[in-house]
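What follows is a set of structures for review.
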Structure I
Amino acid sequence: MKTTTKFISIITAAAILSAATARAQQEVFRPIVKEGDVMGFTKPVPITVSGFSGEVEQVLRFDLEVQGFKLVSDGTPQYEVVGSNAGSVQARLSDRISKTPIFSKAYTGGSLRTRAHALADDVVAALTKRKGIGQTKIAFKVDTGAASEIYIADFDGHNAHPVTRDNTIVAAPVWVPGRLALYYVSYKLGNANIFRHDLGTGARSAFARYGGSNFSPAVSPDGSKVAMILSKDGWVDLYVSNTDGSGLKRLTRSPQDESSPCWSPDGQWVLFAGKSGERRVLMKVSPSGGEPVRIPTSGVSNPSEPEWSPDGKWIVFTSQGSGFTICVVPADGSAAAIPLVEGEDPSWSPNSRTVVFARRTGSGRVLSVLDVFTKQYKDVSRIPGGNSQPSWAK
């Protein structure tokens, strides 16, 4: 693991440098997105971006289009970004209708890519009052033939580095909230076991090695507990324990297999996919125990792979019919589920607007990022092999 540690140390240093050196002046917030209906679907917001070239222009286009904007060049949009990337990255965001400046900034330090992400984040924050995602990370699985490995990368797939080099089957990476650390499943020791991996030091250890299979780790928002799927007692059920492995508690007792646990943002519920008869359903249960509560997903069938949005409002999940479809439903189940796009393995961004997911193509699976409110999506930069099971750092 010395090589892995070296890669991760480089990533950590780069992330610290990016956060410390992408400097900006004071900005003015001017919200433009209105969420009037249940989901708040809107058309993409047109915006003009000019004066940039090369990598900076590419990054701006990608970041803005997966966060609700549409880049046009005819000069008619209300909002425009004018700037340059000769030397430092400089930009001015203006409202053309009111003829008022919104911000004027210069970005120095770090790479051109880092500066472009910082600029895109500022545009998103100024016009939507949501924090941008340009400087966030994802973890994901890469199939390498008979084996697979865990990678981490920038949210757009760039700067990807391997976390594991086990040459075995790995799966289900999930971030520890607010930490540079992952849990994931690996067959490195011959069985499906859950590992914890500190990406800052490279240290890792087996977290769950019970008899049978150990799957689907999910870390609580405060980082104190881990929900997981175990078959140690004969059935495939949902369990929760402290992060030191103590206090293991069985939350379900069912001959129907449970799967894909995740946590509510307040830590009061563990959400999972279970079964009612022969039909797969979404359910939530208190981590202290009790009777599971079903969350309706009317309008779609066979829900699985749920994830609760960080703002607590939505649950994104995969519906399996003749294919796989990413859907979203209010977290309280008060309205019908809404199909968004073909795909699977969804994971929310920290700002509860964008989702990263896996999309099947003729050549395998690729990762894409979806702006939920406009349904626009783009494929991220791809590591050779099938890319799937993404998890967005929060």
Structure II
Amino acid sequence: MLRKGLFCSSIILTALIAGTFTACKPKEAPNYPIVEVEKPKKEDVHIYGEYVGSIRASQFVELHARVEGYLEKMLFEEGKYVEKGVPLFIIDQSQYKARVERAKAQLKRDEALAAKAERDVKRLRPLYEQHAASQLDLDNALAALDNAEANIAMSKADLDQAQLELGYTVITSPMSGYISERFVDIGTLVGPGAKSKLAAVVKSDTVLVDFKMTALDYLMAEKRNIKFGETDTSRSWQPTISITLADNSEYPLKGIVDFAAPQVDPKTGTFGVRAELPNPDNALLPGQFTRVKLLLDVRENAIVVPRKALSIEKGGAFLYIVRKDSVVEKRFVQTGPEVDNNVVIERGLSANESVVVEGYHKLQPGTKAVAVEAKKNKQAAVPQK
């Protein structure tokens, strides 16, 4: 009996000890999925459009011979810089000087005849008043004076024309710039009836870049009240362009859009746009094609998330949010432009929320998750039930 009682006591003691250890054993943490999250960025987003453009000189002038004659002199070096108003070509002047002298002589003769006609009128008028000369004599004298004065006016016009043509024998540039090669040789007969084009002068310290903007880009800019070709001082930015050179390097200076066509090209559905670009070192040559990057808009203080955080379904774009209580929320948002693998969120998200960027395929709305900061890679505390 004693042995049986000891055996029963041992069983009871073992059960009590087992119960004690069972009560002290901690409960296992729930197996929540671990996801990486980021806070949305709040920054100024620059939106660009890229187009193909062509470069042309800001000013281009062809020099033509306006009078006929043999080309006598060339007073410049081809390809060099020439100043405005400096003589560049000389056409044989002998016949034009002769015309000037003849016009001067004709004017002098007409002035002499006018002086005689005036003296005749002065002599006949008192005689007519004294009835010593007839009305016909006075009328003839007055007519002769009027005719002489008309001849003087004609001779002055002829002299002006002759002097103008003489001036045309010296060809100058109407602007400063770089001159092309000559198109004719010394001794060539030039003029309106022969070869009139002598050379061209290009002003390229400032160049113009022409490109075509899509109608969609143009209309989207109009909706944002961006008027291309107009300076808006109320904005902190202007629609500038940058261009890429043939060696894929970016030109260091930026230009400003100064003109946009008032209508769409019906053949291409595009708007013609022009920008002015400084070219102090003449690194840009007229006639070049280039890639144009145009600043279309700046979204100031925009909320931005990585593109990989967004998913698309019939209802639209959505992302997953881990709330402060670790509950997962499926959030539909209104998206804006995509720039450098980031997407602007127009509506539906604030800057202090935790957006899931990795592991969202493991989530279900309404469940809990362990949020890990994507950048610092630190695991958050296990959420409690």
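Bear in mind these aren't lab numbers, they're just calculated from the coordinates by the rules spelled out. In this text, all values refer to a predicted model and were calculated from it rather than measured experimentally. Cβ atoms are built from the backbone, for glycine too; each structure is taken alone.
At a glance:
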read-out	value
Per relative contact order in percent (Cα under 8 Å, 6 or more apart), the highest-valued of structures I, II	II
Structures I, II, by mean count of other Cβ atoms within 10 Å over residues 124-131: label with the highest value	I
Top of I, II by Rg/Rh (Cα atoms, Kirkwood Rh), largest first	II
Origin of the derived value 2.5 (distance in nm of label points 7 Å out along Cα→Cβ at positions 44 and 324; candidates I, II)	I
Per FRET efficiency 1/(1 + (r/R0)^6) of positions 92 and 180 (r between Cβ atoms, R0 = 35 Å, to 0.05), the highest-valued of structures I, II	II
Among I, II, which structure scores highest (criterion: volume of the Cα convex hull per residue in Å³, for residues 172-331 alone)	II
Which of I, II yields -4000 [helix-only ellipticity at 222 nm (-39500 (n - 2.57) for each DSSP H run of 4 or more, over all residues; to 500), calculated]	I
Origin of the derived value 124 (volume of the Cα convex hull per residue in Å³, for residues 236-291 alone; candidates I, II)	II
